[in-house]
Structure I
Amino acid sequence: MIKFNDIKIGDYVMGEFEGKMWEGEVIRLNAEDKQVCVETDVQEFWFSPDHLHPIPLNDETLTKLSFEKEEQEDGSVKYKKASFRMVIPKKDDFSHIDIWYREDRRHNPDIHFIHQLQNAYLQMTKIHLTREPV
């Protein structure tokens, strides 16, 4: 489940309906009824927040978001997209991350899922994080 207040238009999430999971992009929010419209590869679906699930932050999902991966000599891994950077201490260990954009540096922010990264990216860059390459 994702809290309604944590969801922004453009976020990537998983919606659950009758046991089936649909990955998609949030395209509309209905604050009055706390409903979220998610566009999937099939069609648009409306979900309540208790039927939305976060997409985990990992190498595969960052690759889908067009991040470039750079393995460092010390075993850490840097992910880059334009001037935005993210570093994890070792390959596939996303328990601790550092992110920065220009002078804005954040040490171990509370980011564990793609929608959280998208929201931090938006705060820092004023541009929404999408799958499009930069």
Structure II
Amino acid sequence: MSTSPGLFGSLQATAASLLAIGQTRLALLANELETQKLQALRLLMLAVALLFTAGLGIVLLVVLAALAAWEQRLWVVGGCAAVLLGAAWLLYRALMQALQSPEPAFSATLAELQEDIRQLKAAGGSHAATPD
């Protein structure tokens, strides 16, 4: 009966190790979530500030150009509108390209989980390939 407490102790140690691994990975995931949230908020605030200041600057520039060339004000405003619409089209294309190839989120957590799986399989004697 001396093998029973040893087996039970081994199972307890394995369970404790698995729980510790899970806790570490959850902490890493929570950290990455917080980092992603802060980065998204920062980018959103910068984008809003940029849009506001650029929009106001463009309006004032068009007004200034129309006032400077009063006789050709329709051509000035029309030309500015054409340039701005062209810039908007280029920005739209850049946005669509950025949305089609986003960076993978939680790559550190996924890499650590894949390493855990590899180590568990190696410890268990399994030589199967890890899933991608």
Structure III
Amino acid sequence: MAWDTTDVTIVDVEWLKPHEEIKSKNRDKLLEMTKRWRGFTKPLLVDSVTGAILDGHHRFSVAKCLNLTKVPVILINYLDDSEITVEVWPGCGMDHISKQEVIEMSLSENLYPPKTSKHIISNHMPPIHVLLDDLR
């Protein structure tokens, strides 16, 4: 199954739960590009059950910086979806990570360091253009 723009849903920013920190420099670059484009060009990937962000932590941070109330996402049932797997990035200090650990971290008060989890997605995120004005 391939995702397309019909799979994109708009959700409340406050429902989303990150599981790892971001790199501020990367967020700042993305923030400037998002302002220039006046919108989001890629949705976040989010667990439909918990609101855990699987891919898109920097986009989530951009939304917070812009005081957006909504963001475009693709929702998946993460724990049951065999088309998405998780590994650790080399040099992150961990040998392995499980989907359950990602969910547990997103539901906790803590965050993994940046570039801890690496999600392998068989589907590519569809290009989108959701205007910032529609997300306020």
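Work out distance in nm of label points 7 Å out along Cα→Cβ at positions 64 and 80 for each of structures I, II, III, then name the structure with the largest result.
III
Quick check on the output: 37 is relative contact order in percent (Cα under 8 Å, 6 or more apart), derived from one of I, II, III. Which one produced it?
It traces back to III.
So P(r) over Cα pairs in 5 Å bins from 0, in percent, computed for just one structure, reads 2, 10, 21, 23, 22, 14, 7, 1, 0; which one of I, II, III is that?
Of the options listed, only III reproduces it.
To which of I, II, III does the computed value -7000 (helix-only ellipticity at 222 nm (-39500 (n - 2.57) for each DSSP H run of 4 or more, over all residues; to 500)) belong?
Among I, II, III, the structure yielding -7000 for helix-only ellipticity at 222 nm (-39500 (n - 2.57) for each DSSP H run of 4 or more, over all residues; to 500) is III.
Just so you know, all these numbers are worked out from the coordinates, no wet-lab data involved. As the structure is a prediction and not an experimental result, all values here were calculated from the model. Cβ atoms are built from the backbone, for glycine too; each structure is taken alone.
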